[in-house]
Structure 1
Amino acid sequence: MFDSADIPTPDQPVEAFAAVIALRRLASTLERSTVDHALTQGWTWNQIGQALGMTAQAAHKRLSPTRRTARDQKGTT
């Protein structure tokens, strides 16, 4: 997936913080896309929450496509 040698070390703060931001965005995109596909395949919020190490309610609140759309329209993520 990626070579850990390409990840900046903490002694390079500018590059390291940029990498942290990029990794967070990548993780968020992967998480949302995976949830969307899981829902399409018939997964329950309980299964999704369990896979992500959270409750079904927490997963739904944070990742539900309809709730996500409403939050995105307000300008927050």
Structure 2
Amino acid sequence: MDAELASLEQKLEQLISLHAAAQARLNSQYAAARAESQRLQDKVDALEDANRELNDKLGLVGSRLEALLARIPEA
């Protein structure tokens, strides 16, 4: 009976150890995934800002081009 209890205790300790290792690995992967997600969100935000700036510039260029075309006499 003592041998069975000792064996079960050892197996339980192994299971707890494996669970702790798996939990630590998952926590590490979760933290890495969150960091990557934040990095990608920051990149998306920067690209959206750049896109807005380029669209604004494109609108300005279009307005200037229309003004220039309006100044050209019809042939």
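Just so it is clear, none of the values below were taken in a lab; they were calculated from the coordinates. Given the structure is predicted, the values throughout are model-derived calculations rather than measurements. Cβ atoms are built from the backbone, for glycine too; each structure is taken alone.
See the values below:
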| item | result |
| --- | --- |
| Winner on percent of Cα pairs over 22 Å apart once structures 1, 2 are ranked, highest first | 2 |
| Answer label among 1, 2 for the case where distance in nm of label points 7 Å out along Cα→Cβ at positions 34 and 58, calculated from the coordinates, equals 1.5 | 1 |
| Label whose coordinates, when helix-only ellipticity at 222 nm (-39500 (n - 2.57) for each DSSP H run of 4 or more, over all residues; to 500) is calculated, return -35500 (choices 1, 2) | 2 |
